[in-house]
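A.B. asks: Structures for review follow.
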Structure P
Amino acid sequence: MAGKFELKTAKNGKFHFNLKASNGQIILSSEMYESKKAAENGIASVKKNAGDAKRYDRKTSNKGEHYFSLKAGNGEPIGKSEMYTTSAGMENGIASVTKNAPDASVVDA
């Protein structure tokens, strides 16, 4: 089973998506978008940029947890990971996005 993007409508009427790995775990979450079309464009940007190692911005939270964001070609963030206890876990998350995003289906959730 391949990964998938779940496109959701928030209670405030805005749209966002999660990229889930084949095991169902969320590996990347988007910001809120004003329209469904804008969220779909965000998904297309994740698919396009997921394979480019330079697009991943590795970070550490104030609590010492590791996470990453995926940036578009213009430098704007298009998705953020969960928090990981180790940098190795974060790198596995990046590898999972790289593997799953390009061919992931899109479903309305």
Structure Q
Amino acid sequence: MVERAYLGELEQAVLWAVLRLDGAGYGASVLKELNARVDRRVSPGALYATVDRLEEKAMLESRLADADAGRGGRRKRYLTVTAAGREALQSTRQEWQRLWGGLEEAMGTHEP
């Protein structure tokens, strides 16, 4: 069996948010997407630490845009999910589906 990198909860959420933003994701927009979709506040520090970790795992790539005078000369760091990141998300999703399989009755919920 080929070993794959483990994805933590926040790593999964960051990858999902970046995918949803389809190439237009950068720090502030990813934070906005996360905070709108997950039931917890994600700090900028936690986001950037997670982004760096995902880049080390080759699941995210970033590129710096040109400096923007409206941002005080700072450059946006745009994020893209790599093929490895997409594969890891798909694999993680399949694992969770296998774990949940057959538990609907035990949890008191029923899938339609």
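A.B. asks: For helix-only ellipticity at 222 nm (-39500 (n - 2.57) for each DSSP H run of 4 or more, over all residues; to 500), the calculated result is -8500, so let me know which of P, Q that is. Walk me through the intermediate numbers first.
C.D. replies: Numbers: P: -8500; Q: -16500.
Traced to structure P.
A.B. asks: If FRET efficiency 1/(1 + (r/R0)^6) of positions 64 and 96 (r between Cβ atoms, R0 = 35 Å, to 0.05) comes out at 0.95 when worked out from the coordinates, which of P, Q was used?
C.D. replies: P
A.B. asks: From which structure (P, Q) was distance in nm of label points 7 Å out along Cα→Cβ at positions 24 and 56 calculated, if the value obtained is 3.2?
C.D. replies: Values: P: 2.5; Q: 3.2.
So the calculation was done on Q.
A.B. asks: If relative contact order in percent (Cα under 8 Å, 6 or more apart) is computed to be 31, which of P, Q is the source? Write down the numbers at each step before the final one.
C.D. replies: Working: P: 31; Q: 27.
Answer for the origin of the read-out: P.
A.B. asks: Suppose percent of Cα pairs over 19 Å apart works out to 40; of P, Q, which structure was it derived from?
C.D. replies: Values: P: 40; Q: 52.
Going label by label, the one that fits is P.
No lab work stands behind these numbers, since they all come straight from the coordinates. What you see is a predicted model, and the numbers here were worked out from it, not measured in a lab. Cβ atoms are built from the backbone, for glycine too; each structure is taken alone.
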